[in-house]
Structure I
Amino acid sequence: MELTRKQFDVLSVLATNRGKMSQRQLEERTGHSLGTINKVVREFIECGYVADGEITSEGIDALEPYRAKKAIFIAAGFGSRMVPVTLNTPKPLIRVNGKRIIDTLIDACLENGITEIYVVRGYLAEQFDQLLYKYPMIKFLENPSYNEANNIGSAMVARYMLQNAYVFESDLIISNPAIIRKYHYTSDVLGIWKERTDDWVLDVDKDGYVCDEKVGGLNTYQMVGIYYFNAPDGAKLSEHIKEAYQAPGGKERYWETVPNLAYKGQYKIQVRPCLDSDIVEIDTFRELKAIDKTYDV
């Protein structure tokens with residue numbers, strides 16, 4: 001059975017909690033009214049998805065089409081703004097306060113049962129082999145165009161992996177793993193609400209879906225480089241990335257402009273709000289020194 005949004009919200013909370021929950025607790029966790037919770041729970045009891053306040057195995061099966069199954073890490077770039085530390089080390093492997101940047105992302109995926117993990121590598125590719133000691137499940141995808149194309153080159157390499165998949169920029173440090181979720185009702189992207197920013201932003205429509213991407217804005221969402229694509233959007237995106245890459249000037253694109261701009265209106269990508277405190281993007285060596293004082297020598 002295909003779930004409505006309200007049904008999905010209730011069932012995914014029950015699946016994530018994996019314990020008995022009262023309707024009052026479900027109201028608090030989902031934001032839906034107590035009347036809505038009561039109606040949805042009765043529907044689930046009737047179809048066997050819920051029993052005694054807990055999700056059943058049938059309920060878990062009903063969520064399977066909405067489960068994140070893969071994670072793709074875009075990690076092929078030079079990290080030129082992080083020189084000198086990136087002269088001998090790829091940016092995702094730099095240690096910040098003792099932990100590699102990419103580890104925070106991989107650990108968050110594993111906490112949510114996402115074990116099919118791909119790392120797209122290019123610059124100093126062999127150094128990523130060190131990840132296998134801690135994460136033997138990782139598979140590497142080689143990007144031969146990392147020195148001549150923007151990150152759309154990495155998306156080209158991974159384009160057949162995009163269904164039910166997260167796509168991560170690999171220079172992000174997650175301090176709140178809860179922003180990575182096991183279940184998604186629709187394709188989505190993380191965004192941080194800003195009254196003013198000069199960074200990349202996402203405008204949304206009245207339902208919270210991305211309708212434009214641009215640089216800078218007021219009262220808008222600053223884009224965080226963590227996307228999730230459901231099965232239909234992932235299949236469509238694999239073709240659109242190829243078309244965009246092969247078009248004149250296509251190698252200069254950022255991959256996320258494909259669904260947000262080049263094929264605007266053909267995707268329903270919802271912005272999932274997060275906070276500045278949930279995640280940090282380190283763009284420059286100066287920012288690295290501010291976060292980890294061991295580099296300030």
Structure II
Amino acid sequence: MRDIKRRRQSIASTQQITKAMKLVATVKLQRAKQQAERSRTYFRCMYDTVTDLLAKAGNIDHPYLRPGQANRKAVIVITSNRGLAGGYNSNVVKLITQGKLKDEELLIYSIGKRGRDGLRKKYEIKEDYSDIIEEPAYADAIALGKEVLDAYLKGEVGEIYLAYTAFKNTVVHIPTLLKLLPVDIAEQKPDEAEKEAFKAPMNFEPKEEEALDLLIPKYITSLIFGGMTEAVASENGARMQAMDSATSNAEEMIEDLSLLYNRARQGSITQELTEIIAGANAIS
């Protein structure tokens with residue numbers, strides 16, 4: 001009975017913690033969800049606009065658009081600094097270690113300690129930007145984007161990828177690997193309505209080299225910042241679900257232990273009554 005009571009008290013204490021963590025994650029989720037929804041339109045529009053622009057502009061000779069000669073690939077991996085979020089962090093790590101890049105020579109730019117710790121045994125961690133995931137800021141995305149672009153121009157890496165968790169809704173979070181450079185131009189046949197648009201000449205003002213010097217860094221920065229806002233919303237959604245599940249499991253365990261405790265207590269009382277009655281009969 002004493003062991004059952006101690007275990008029940010321990011689980012009840014854990015349940016209070018999981019309840020508190022669920023409430024905190026819920027409040028953070030609302031704020032992160034609003035920020036992700038505000039930036040999502042620009043995030044997606046920037047990607048679609050750049051790929052569509054380059055598809056219609058034809059072959060442009062620009063350092064940002066040339067296929068990299070280096071075999072190494074830079075991957076910006078966005079995870080969290082804390083656990084207790086279900087499979088949120090492990091799904092992003094698996095996206096790298098078990099996805100299409102698993103056999104490649106990768107250079108990791110880590111945003112989040114969990115991703116850094118999960119990948120450092122297999123890949124080189126070039127830079128650790130774990131602190132910026134706590135409060136994502138556009139200025140941090142600018143600094144990171146400049147660093148990966150410099151590595152691309154210097155020939156240290158041949159491709160740049162972004163690995164993050166896309167936020168669809170509170171319960172659906174999708175691990176996503178997005179290629180940033182060289183820009184992937186969708187190889188889709190245009191429908192009849194788009195054929196004439198593809199025939200139209202694409203003019204740049206200022207010149208295309210100068211325009212792309214301005215456009216591509218903004219494109220990289222926007223995608224990194226958008227990935228961070230989506231990841232923060234996904235993290236808090238995943239943590240809220242995990243803590244809700246943990247609280248429900250604790251409740252079930254407490255009910256089972258309470259039943260065992262009551263049975264043991266009833267058995268102890270019955271045994272004591274039996275001994276008292278037997279002793280009274282022996283005296284009489």
Structure III
Amino acid sequence: MHIQDYEVDAMFGLLRAGSNAAGQDNPGLFRKLVGSVESWLLRRFDMVSSISNSMVERAAQKGVVPERLRLFPNWSDTEFVAPDVDGADIRRAWGYTDKDKVVLYSGNIGEKQGLEIVLEAAQAFADRPRVKFLLIGAGAFSEQLQRMAVGQGLNNVAFKPLQPWEDVPKVLAMADVHLVVQKVGAADAVLPSKLTNILSAGGHALVTAEKSTELGKIADRHPGIYELVDPENTKAFIGGLERCLARDTTRPNMVARNYACEFLNKDKIINRFVADLQELVESKQSKVCSNEC
């Protein structure tokens with residue numbers, strides 16, 4: 001079992017369960033029941049992996065014994081997504097000049113991201129026409145967010161659909177600041193996979209997450225890897241964005257890039273996981289042999 005997202009935890013962490021008819025009368029009992037089922041399922045597997053140390057620890061808290069746990073993080077193709085990629089042609093094609101500061105969010109546009117805060121920031125920067133906000137992606141909240149931007153008269157906000165994978169390195173390269181936005185309670189339940197390629201590109205990123213989460217711990221262990229601010233805090237978000245924009249964003253963030261090469265390299269991660277699987281198979285075979293003998 002590989003856990004990419006703890007969807008149950010994300011649901012309760014974002015306080016959605018209270019609106020569900022099944023748990024409206026007694027949400028505590030409903031959460032306990034769902035959690036028990038989830039824990040029972042997790043304990044049925046020979047190996048349980050997840051994408052961060054905090055998420056692996058969470059599996060242990062749900063009853064998975066330590067010897068069955070493995071770290072299997074999201075990776076990046078660090079040769080394909082690299083700081084030396086030139087995104088100038090896409091930047092020009094989309095109408096941005098060399099003097100513009102492009103603030104990019106790319107990924108799923110859903111309610112769990114809390115992307116309303118991006119529009120609030122755009123409103124705060126409305127008197128600085130060189131700061132442009134670009135949201136690339138699709139999702140259940142996309143149309144509503146676009147209507148909100150139009151309703152607020154935000155001329156510094158643009159939307160584009162998801163781009164072809166072969167263009168992703170150039171899209172990442174054309175942005176000055178990257179946004180990784182989440183609501184309170186989601187950061188350790190749903191670790192944003194988009195961050196791996198941002199780091200690989202040497203991007204300057206603004207990340208919303210509590211200091212106690214995996215993202216907070218990474219920021220503490222690797223100063224300068226990204227700007228971390230509390231989620232759902234507009235004042236902190238705008239302040240963090242100001243600090244990002246004040247940097248020389250024409251140069252890659254080498255703290256981010258070096259981290260990606262060391263910990264997110266595709267070949268390193270896959271080779272280690274293959275070794276983990278081989279160890280599991282050999283252990284199972286050894287037990288079968290011992291029982292038969």
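Using distance in nm of label points 7 Å out along Cα→Cβ at positions 237 and 269 as the calculated read-out, with 2.6 as its value, let me know the right label among I, II, III. Structure III accounts for this read-out.
Have a look at I, II, III and say which one yields 12, 36, 37, 13, 1 for P(r) over Cα pairs in 10 Å bins from 0, in percent, for residues 45-156 alone, as calculated. Comparing all candidates, it corresponds to II.
The greatest value of Rg/Rh (Cα atoms, Kirkwood Rh) among structures I, II, III is that of II. Have a look at I, II, III and say which one yields -8500 for helix-only ellipticity at 222 nm (-39500 (n - 2.57) for each DSSP H run of 4 or more, over all residues; to 500), as calculated. This figure was derived from I.
Where a number appears in this text, it was derived from the coordinates with a stated rule and is not lab data. Predicted model only: the values in this text are computed from it and were never measured. Cβ atoms are built from the backbone, for glycine too; each structure is taken alone.
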